[in-house]
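Peer 1: Please go over the structures that come below.
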Structure P
Amino acid sequence: MTEIILTQDQSQQIAKATDGVVFCNPSGQVIVRVPPVYTAEEAAIVAEAKRRLASDQPRRASVDVLARLGRREPR
């Protein structure tokens, strides 16, 4: 496995990142994206969303739901 040693500043930036990290080469081209680490609560929300998307239940667009509720635009 390749090992890359980061500078102290780079290590601190990565440790403080809360929304993931993007690694780029010197010309700014993205090499790899590292997604954020989810809390247990966030992971549960993502898992529930994936479960719902995988179901065969009908889906409705928000515009249709709002129209049915008698509103034209969300507040």
Structure Q
Amino acid sequence: MAYVKVGETERFESAMRRFKRQCENEGLLAEIKKRQYYESPSMIRKKQKDEVKRRQRVQASRNKRMLARRRSH
């Protein structure tokens, strides 16, 4: 859980900035968005499969570009 100790002379804005940064680093907002709606286990598995396919496509296109660069030099 994110928490920030505020010094006596510290401004509210700087404390708020530190709190936001800490929440972002811990991934709290992403977790809240993920849990905002119920997802059935089958939908979770489908999303994971789709993500794997997307990563493979991206990696394949990167490899293809690298090969093209090597051939041109």
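Peer 1: Can you tell which of P, Q yields 3, 13, 10, 11, 11, 10, 10, 10, 10, 7, 4, 1, 0 when P(r) over Cα pairs in 5 Å bins from 0, in percent is derived from it? Each step should come with its number before you reach the end.
Peer 2: Working: P: 3, 11, 10, 14, 12, 12, 11, 10, 7, 6, 3, 1; Q: 3, 13, 10, 11, 11, 10, 10, 10, 10, 7, 4, 1, 0.
Comparing all candidates, it corresponds to Q.
Peer 1: A value of -25000 was derived for helix-only ellipticity at 222 nm (-39500 (n - 2.57) for each DSSP H run of 4 or more, over all residues; to 500); which structure in P, Q was it taken from?
Peer 2: Here the read-out was taken from Q.
Peer 1: Moving on. Given a computed value of 10.8 for mean count of other Cβ atoms within 10 Å over residues 26-33, which structure among P, Q does it belong to?
Peer 2: Corresponding structure: Q.
Peer 1: Let me ask another. If distance in nm of label points 7 Å out along Cα→Cβ at positions 10 and 58 comes out at 5.5 when worked out from the coordinates, which of P, Q was used?
Peer 2: Only structure P yields this read-out.
All of the numbers you see were taken from the coordinates with simple rules; none came from a lab. Keep in mind that what you see is a predicted model, and the values were worked out from it rather than measured. Cβ atoms are built from the backbone, for glycine too; each structure is taken alone.
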